[in-house]
1. Could you tell me which structure in 1, 2 was used to calculate distance in nm of label points 7 Å out along Cα→Cβ at positions 28 and 60 as 3.6?
2. To test your reading of the models, identify which of 1, 2 gives 22 for relative contact order in percent (Cα under 8 Å, 6 or more apart) when calculated.
3. When distance in nm of label points 7 Å out along Cα→Cβ at positions 4 and 52 is calculated for each of the structures 1, 2, which structure yields the highest value?
4. 1, 2: which one has P(r) over Cα pairs in 10 Å bins from 0, in percent, as calculated, at 17, 31, 22, 16, 10, 4, 1?
Structure 1
Amino acid sequence: MLAAQWLIASGQADLMIGYRSYASALQAHRELRVFEIPALYNIQADYGLAVCDERAEPLRAFLVSDAARQILRDYGFVA
């Protein structure tokens, strides 16, 4: 059971605001309704990246590659 689904089903929350990438998993549950927040009220998150160890450089290089950008777009991120 997804966290949002459990929180709502158990009565601990009336709604949950989460990442868009999570929405497709929630839409599979008919008892939940997923709404997109209008752009005027929607916060855009900016993510940073810092390499603290040279062994992480290959990961950094991948994360800024076109392939990684496409994966992020596929999961609802603006990349």
Structure 2
Amino acid sequence: AVAPLGAGLLVASCVDGTATRGAEPPVTAVDLHPAAYGRACAELLCDILAGRAATDTVRRHSWSLETRASTDAPG
């Protein structure tokens, strides 16, 4: 017997959003926390312009994996 097209296919997205959360099934996605990321970028820019941070400053930004039904093991 031949499996239906897409059977056993697991799907994930590199960006989270309304579409991934509202899909059927909901899609596993990486949440980059864009509001916090934008705020951190603006703060770093202000720090650089004010001389409180070097122009080559590197800051890490957290992210999270939102595991949803699209990557549940079949069966």
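A short reminder: the numbers here are calculations on the coordinates, not readings from a lab. As the structure is a prediction and not an experimental result, all values here were calculated from the model. Cβ atoms are built from the backbone, for glycine too; each structure is taken alone.
1. Answer by label: 1.
2. Details: 1: 22; 2: 40.
Derived from 1, not from the others.
3. Checked 1, 2; max of distance in nm of label points 7 Å out along Cα→Cβ at positions 4 and 52 sits with 2.
4. Value 17, 31, 22, 16, 10, 4, 1 for P(r) over Cα pairs in 10 Å bins from 0, in percent corresponds to 2 out of 1, 2.
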